[in-house]
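Read through the structures below before going on.
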Structure 1
Amino acid sequence: MNLPVENLYAKFGDPYRVVEFRAFSFNTCRAGCKNCFYQKTNNEFYDFQKCYDLAVDFKKNHYTLETFYILPTDIFENDFNYRVFYDEKFKSVAKLFNYIGVASTLRHGFDEKIFDYFFHEFPGLKIELHVNLLEEEIGKPDYVQFLSQTLTQIKTQYGDQILINLALNIGSQWQTGQLNQVKHLVSEYSQDKILELNFTFMFNDKISYAEKARLIESSYPVLEYFGREFQKTERRFNSRTLLRKPSITFKNDRIYLSPIIPFDEYIFMDEPDFQLSETNFDSFLTTYQKIEAKNIPQRQECQSCEHFEYCYGKGFFSIMNHYNLPCLKVCGGKNGN
């Protein structure tokens, strides 16, 4: 069996047991990024004991703790967010992971003192930095020069202590020429040669069910493009499954398990059956079973599709059924509802 993503999982242990956490603990951002629908206030998850308990249980069940992301806003837009890194229970759980993940546009550069504090406080722990591309700047020579200079500076100062990958918010209609420009930026500046796609609208409860369904479907051409262009480094249809690489989100007082849309992006579902009731591995398995009960293809074309097992393993049909989505175009399914 092929590894899900060879260049990523070579860094860790068993490539079929990897988990990531996402905590919504950062607030306030004035970057105004296009198609960023994250709520910029009232992200108040600070009970890191829950993260610790669940992380320890995953580790007991032989999962590698890959990345603990602190979200949703730009880390450098509000230095009040730094208080998270001084929390003693956060320190305890952070040290269980290989990476701490943060995001930034780097539009005002980066804060050396928080990086320096981090590497002093957490020796051996690395940072995964998602650099959110400014959509309206893509293709402009000045922006490319800015990215090159800033990312080169980070790599010169911190070397392999910081893993840099580019990210893009989903929501726009893209022309092929624009996507080609993004692909070029990824090839130059993403260290893993991948692009993180952010479905930020799924986290905003002010966006209607119908609009979320429309936005997910509108992402299909983008997923198809990058799935095709990046197939050498990250195959769109691969053996990474929801059980093999779960993503756990801690948002306010709730804990969620997110299914996957091929090109391997997690889709946050704010529904009871996607929530964990307790901070233990058994609760994870119970939620997984609830998602599996919803993960049944209702479209005839999916049954005979060559990619059926991959969509099924990722729990994609639970998303597809909930939002009455068409089959992914690359599967050859019909695009009508």
Structure 2
Amino acid sequence: MKYGGDYWNIKELLPYQRNFNFINSVRNAGKSYTCAGFAIDRFLNKDEKSLLLVRTVDEKKSGALQKWFAKVCSREFPKVPLVFTSDCLYYAPDKDRDTWAIITYCRALSEAVKVKKQSFPGVKWLFMDEYMLEPKHYDLYVKGWSEPDLLLNIYHTVDREEDYVTCFLLGNNTAFYNPYHLHEAFQIPPCSPGEIWYSENVLFQRYEITKSMEERKKKNRFLRMVEGTSYGKYAKDGIYVGDNENFIAQKTGRSNFIFSFKFDTDNFGVWFDSRINRVYISSKLPAGSRVHLSLDTVGSETDIRVGRKNSLIKWLVKKYSMACVYYESMEIKLKAQEIIERKML
């Protein structure tokens, strides 16, 4: 299989030797195709196995593994004897299953507890496609903002603390501010198109297509049709269309603390500046503040379980509907808006 040319090249990142590699780009840059071909190529030439992660068991059972490999198998490996199940891709030289060898496992993030009891000998590569979602679909993250913890759990199970397994997480430019980029284990900063950022064990590439690919896209009638639209900015221009940085502001010095509420393990303070009629949601709480309103589970004896009819919740919802609510960071905005729209409205 050939790598590079007009498409994203996985081999250009291997010398960085990072175990977690996040790749963002416009659609149809060759990320999924290249990784699928690379998985088969490495098995055939180096006997290295791989693991494909999807979100749910239903996704796995519906044939996610075969769909991910379909195009590259027909184009690059038409004569290689391959057999798919929902759980594995096998190299099958004959009908005797005892001779079959696993090329790629498929597992779901939602079955992380089950995966923890399994063994994956020979797995060197871990792939996850479409790891980040549009903000309007954030409810599809398994365990919400804690989804990256499931990935880390599975990685730990597969790697066994050997620093051997290498992950490639692939995403189109939907929303830069997401549970993965903001997770404390990854802490990926905003990057310019074409930039590669890396820390001790994490790499992020905001891949920029080649000039020849750019010219080819300019001739595409569909992309010309959607040019200038929100979808066109995402699919053609590589702009993170899901990122809306409006209503980001630091609370004023005249703001008074009203109450705090809980989101997963995070506590947020609600502050109000009556002079300008602005509510600020912040990670800052007054010294000694211990009581938090919770619209979900009660995690400690200082949490108070409340519903939508609580007077403070109704007040916040009213200010939210009047566009008077501001947030001190994008992370706070995304988390607070999610709980307001899902639990308070």
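Identify the structure, out of 1, 2, from whose coordinates helix-only ellipticity at 222 nm (-39500 (n - 2.57) for each DSSP H run of 4 or more, over all residues; to 500) was calculated to give -10000. Computing helix-only ellipticity at 222 nm (-39500 (n - 2.57) for each DSSP H run of 4 or more, over all residues; to 500) on every structure in 1, 2 gives -10000 only for 1. When P(r) over Cα pairs in 5 Å bins from 0, in percent, for residues 63-158 alone is computed for each of 1, 2, the one that comes out at 2, 11, 19, 20, 19, 13, 9, 5, 2, 0 is 2.
Can you say which of 1, 2 returns 0.20 when FRET efficiency 1/(1 + (r/R0)^6) of positions 135 and 303 (r between Cβ atoms, R0 = 30 Å, to 0.05) is computed? Matching structure: 1.
Taking distance in nm of label points 7 Å out along Cα→Cβ at positions 119 and 311 as the criterion, the largest value within structures 1, 2 is that of 2. When distance in nm of label points 7 Å out along Cα→Cβ at positions 23 and 111 is worked out for each of 1, 2, structure 2 gives the greatest result. Tell me which of 1, 2 gives 5, 21, 28, 23, 15, 7, 2, 0 when you compute P(r) over Cα pairs in 10 Å bins from 0, in percent. Working through the options, I get structure 2.
For which of 1, 2 does distance in nm of label points 7 Å out along Cα→Cβ at positions 47 and 143, calculated from the coordinates, equal 4.1? Computing distance in nm of label points 7 Å out along Cα→Cβ at positions 47 and 143 on every structure in 1, 2 gives 4.1 only for 1.
No value in this document is a laboratory result; all are computed from the given coordinates. This one's a predicted model, so the numbers in the text were calculated from it and none came from an experiment. Cβ atoms are built from the backbone, for glycine too; each structure is taken alone.
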